[in-house]
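Peer 1: Below are structures written as structure tokens.
Rule-based calculations on the coordinates, nothing more; no lab input. Since the structure is predicted, the reported quantities are computational estimates derived from the model, not experimental observations. Cβ atoms are built from the backbone, for glycine too; each structure is taken alone.
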Structure P
Amino acid sequence: MATYDPNKRYTWTPQDKFELNGAEFGMVLNALRAILGTEEAAKILLANQANDAIERALAKAVEADVVKEAEESPKQSGL
């Protein structure tokens, strides 16, 4: 049986299940609510919505052939 080491990296699949008891579930829920209820979180969530809107506008402009893909410029030496 493996032993958990917090200094190691671990991986799992999207199908793997993790179980929380009621106290752990409540702690996670309350922590998320406390963070998401802050003014700073509201600003970040709004910025994410704005980013989504600008990405959609850019995608439409690419599809309409208004915006063109930029050619990669050669790397400058010494940078």
Structure Q
Amino acid sequence: MSPLRSASLAARLREESERTVSPEDAHAYLAAPIDDREREHVLTLVRWFRRRYPTPADRLAYARRAYARWLRYPGHE
């Protein structure tokens, strides 16, 4: 990808991710049914997570580590 196209894409992504969404738009988005492709994607992620962290203790330990990381680096993911 060319630097100009990359900069243009970055600008578009920034603009879209920082836009203010009206309550009506948010409600409409949340009211829309999840399609089969999106559902399968979410279930794939859940299966991966459960394989990676098989027990409740593993999942809780992950959540604690992630929370500590979020506190150390606010505003960054």
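Peer 1: Given structures P, Q, which gives the highest value for FRET efficiency 1/(1 + (r/R0)^6) of positions 21 and 53 (r between Cβ atoms, R0 = 30 Å, to 0.05)?
Peer 2: Values: P: 0.15; Q: 0.40.
Looking at the calculated values, the largest one is Q.
Peer 1: For FRET efficiency 1/(1 + (r/R0)^6) of positions 37 and 69 (r between Cβ atoms, R0 = 30 Å, to 0.05), find whichever of P, Q sits highest and give me its label.
Peer 2: Values: P: 0.15; Q: 0.45.
Sorting by FRET efficiency 1/(1 + (r/R0)^6) of positions 37 and 69 (r between Cβ atoms, R0 = 30 Å, to 0.05) in descending order puts Q first.
Peer 1: Computing helix-only ellipticity at 222 nm (-39500 (n - 2.57) for each DSSP H run of 4 or more, over all residues; to 500) gives -17500 for which of P, Q?
Peer 2: Of the structures listed, the value fits P.
Peer 1: One of P, Q was used to compute semi-axes √(5λ) of the Cα gyration tensor in Å, and the result was 30, 22, 17. Which label is that?
Peer 2: Q
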